[in-house]
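Input: structures, listed below.
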Structure 1
Amino acid sequence: MSNLDPHPAESLCTSLAPPGPAGRVFAAREVPLGGVRDTTVRRTLPQRELPTVGAWCFLDEFGPSAAAMRVLPHPHTGLQTVTWPLTGRIRHRDSLGSDLIVRPGELNLMTGGHGVSHSEFSPADAGGAEGADGGEPLHGLQLWIALPESARGGAAAFEHHGDLPQVRRGPLRATVLVGSLAGAASAATVHSPLVGADISMAPGTAEVPLDPDFEHAVLVVAGSVAVAGTDTAPGPLLYLGTGRSGLRLTAHGDARLLLIGGAPFEEELVMWWNFIGRSHEDIARAREEWQRADSRFGRVAGHGDDRIPAPPLPNARLRPRRRPAPPRW
């Protein structure tokens, strides 16, 4: 998905996680998708005081909504996109020639590397125009993973995973999107130590093993869950810090949540619009090449010349903003 914020701010995505277990709630902010009527997303990453969780650097929740998704071709550099629909379907097309529909329980993982472009639309219903889906409301999650220096200039790639590993522990069932959890490992290709899991719970309590070297965060998307003793409702992101070897979850009814984590990301990154680089020059060059339809980003079939133009760069030079010293918990 494109970051359609018409005034995107540059962000630093370096972790510098506080040592030891911690807990802090970060509120979601509603971001309108420019030019798409009545469509907003709830964004919990990046935050000024929490730009990354491991290499996870962007997290949007969209829907539930009966409105169709219509995101025209747009570019990415230096990151991986993770598309995870909870209900509804999304048609993905990209400049690599990929063209498929992703459904709930299936994962789309696109590696931008040096440059890629893609579009995301609700699939057409029988006899309807593309973008109109007569099925259930669209609800899902879109995440980005910052690529380390060793991978950010590499070739673009796309993976679709329809059979992801699962973990069952009492009232808990977890689908492992990336990395590994409780001995179950996803085949999705990532370039830094990470974990991402969609956890569904019936009423009750379960313990999830964690890597204590990772920092972790939880986003509840349905129901109410006590996460390490903190009652958490849908909306905000609960940051859990490092040093946890396990996570106790107690669902007060049927519930669903996203667990993300990873080794603290030590590289400084400038993130602006749909680009991640290391300097102002990286971002300015990518923007200019997208605007003039450079071959760096290829073309997405099926849209003619329609595409999302890049917003203007700010007047000031883009600079990494260092993550403030974390508060003491």
Structure 2
Amino acid sequence: MLLTQAKSMLPGIAMSVVVGLAALFLSEHYGAPAMLFALLLGIAMSFIYNDPKCKLGIDFTACHILRIGVALLGLRIAFNDLITMGWKTGILLVVAIASTIFVGIGLAKVLGLTKRFGVLTGGSVGICGASAAMAISAVLPDGKDKDRDTLLTIIGVTSLSTIAMVLYPILATTLGLDERQISLFLGATIHDVAQVVGAGYSVSEQAGDLATLTKLVRVALLMPVVLCILLVLRLNFDTTKDSKPPGIPGFLIAFICLMTLNSLIDIPQQVTQYATDISRFALVIAIAAIGMKSNFAQITEVGVKPIIILVLETLWIAALVLAFIKFM
């Protein structure tokens, strides 16, 4: 039974892996984010999803392999990282993330989009870009627009993060920020980890180290945010419906366990590097699968509203962090 099911999923998983490998190749040779390439290639090959032989495997990759990739992010973070940053920076990051999510919800309401879309975009901008988008999407209730909204969010945050990687170091220097302030600004505002690393080390090695550490603290706050979303969903659950309220997903428990393990014992650098590489590859092929599941016509019919929300959320978190740096 299990062997038959595995065989039926193999073609779809294999196609997702091929698209993911192509995205990684293009990323290494042309310098653009692998996740963006994976999305675009996946969308271009969305006709594959209509093949019954591939559909099951693509669905499995977009759901379960995605969760494996998010869970393995836990090995990149330790509780000491939170302590090292200090309580003021910790409060700033919590306020920045929470306020960006609420700004997203408010903007979504004003522009006639769903609150769930506001939570998805706000969490992605506030925490860690595409990885946060996929983790939050994994716990949101299923709906006909869920994959479309996830896709739009990933495209938006990845593109904005790449733009920020180039512009933010120039902006920070123009504003006269010192190296430590630049590190905090870059780590607290740029969406994706890779772009934070690129921006930080373009300033100096020390700025790169501090910016990356700040960013990892934001990543560590992903799971508390997801837990809060689950709690809100559970409290608002309609008990009259014939279904169960949302529970804590296994990947969330795995993330917390791996983060705790990394905090309690000294895991060899080689092991954490392998886990990081596996996590990155899992997320890339999962995004490729989400792209293949997408309907391009549905994406284009939404219009510019999602772009407006993502841009305003990005400007909000940047302005908030700059205000903290200047006045605190």
Structure 3
Amino acid sequence: MTPTRLRLTQYAHGGGCACKIPPGELEAMVSGLTGRPHPDLVVGLDDGDDAAAVRVGADGSVVISTADFFTPVVDDAYDWGRIAAANALSDIYAMGGEPVLAINLLGWPRGVLPTELATEVLRGGLAVCEAAGIPLAGGHSIDNPEPTYGLAVTGRGHADRLLRNDAARAGRPISLTKPLGVGVLNNRHKATGDAFPHAVESMASLNADAARAALAAGIEAATDVTGFGLLGHLYKMARASGVTAVVDAAAVPYLADARESLAAGFVPGGSRRNLDWVRPHLEASVDEDELVLLADAQTSGGLMLAGEVPGAPVIGEFVPRGDAVVVVRG
């Protein structure tokens, strides 16, 4: 079998952000690991933000740091590299920062997959970093049972202009900058080989413009929608901010073929785990399929904003804390 015909998704047990450790399990794992308080740490582990931020200047300048990597979400090596890089860079944008440097994180099953495919993965990551206007300089690699790729990214920002999980306020609208549905589409791709180029382009596109528009609009709270799904990330933000998030399910945009793929049974296990995690804090008047889509584990999703920006549909609002942390209305 030639390298061009190998299906990368068949060499991993999961794929993309759907292979994350489940949110409830992860929270239990890191509970109490915030460490000693540090006077320069602006954003740390407390509220599950997308990246850490540390003050480096008297003027409020901060360095923002993140790392993100995962197993193949698509079969094409170059596209997987693009998607993984865009996903890692998104953590910086979701904090209101600008990336300045990235390094590769690569795990590769030597003797199982040809090194030429690894080169294609790295080439895809480089292409996205060049589109972001930053250098991709070196990194680290290991011999690993499953192919794994991502980036560690350093960015910069200002302490007073960060987009945070704990800054959503009652009365603010909820906006979403990319449609949902890549989780079920990627699951179908892995199972059948069906290709969804529109999903690939959505995942590989940067959230840079959305982040800049959010800052220009004076928005203070944002996160990117990735492995914990819209409901999971919305729950984390509403919980940290002390508000309730109300979602209008009919206003949430989805990629073409997502609903049909769900109806055919292509649902990542991570999506159901996301829903199970949020369910005790959820009030819903929609059916189970709609909730599964709202909890669908995304890879390199869009930004979810506590505010409005041009081109992003408003899908709900934050209201004063009620009996449920997240409310979904039909």
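Overview of values
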| read-out | value |
| --- | --- |
| If helix-only ellipticity at 222 nm (-39500 (n - 2.57) for each DSSP H run of 4 or more, over all residues; to 500) is computed and equals -1500, the structure in 1, 2, 3 | 1 |
| Which of 1, 2, 3 yields 53, 49, 34 [Cα extents along the principal axes in Å, calculated] | 1 |
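No value in this document is a laboratory result; all are computed from the given coordinates. Given the structure is predicted, the values throughout are model-derived calculations rather than measurements.
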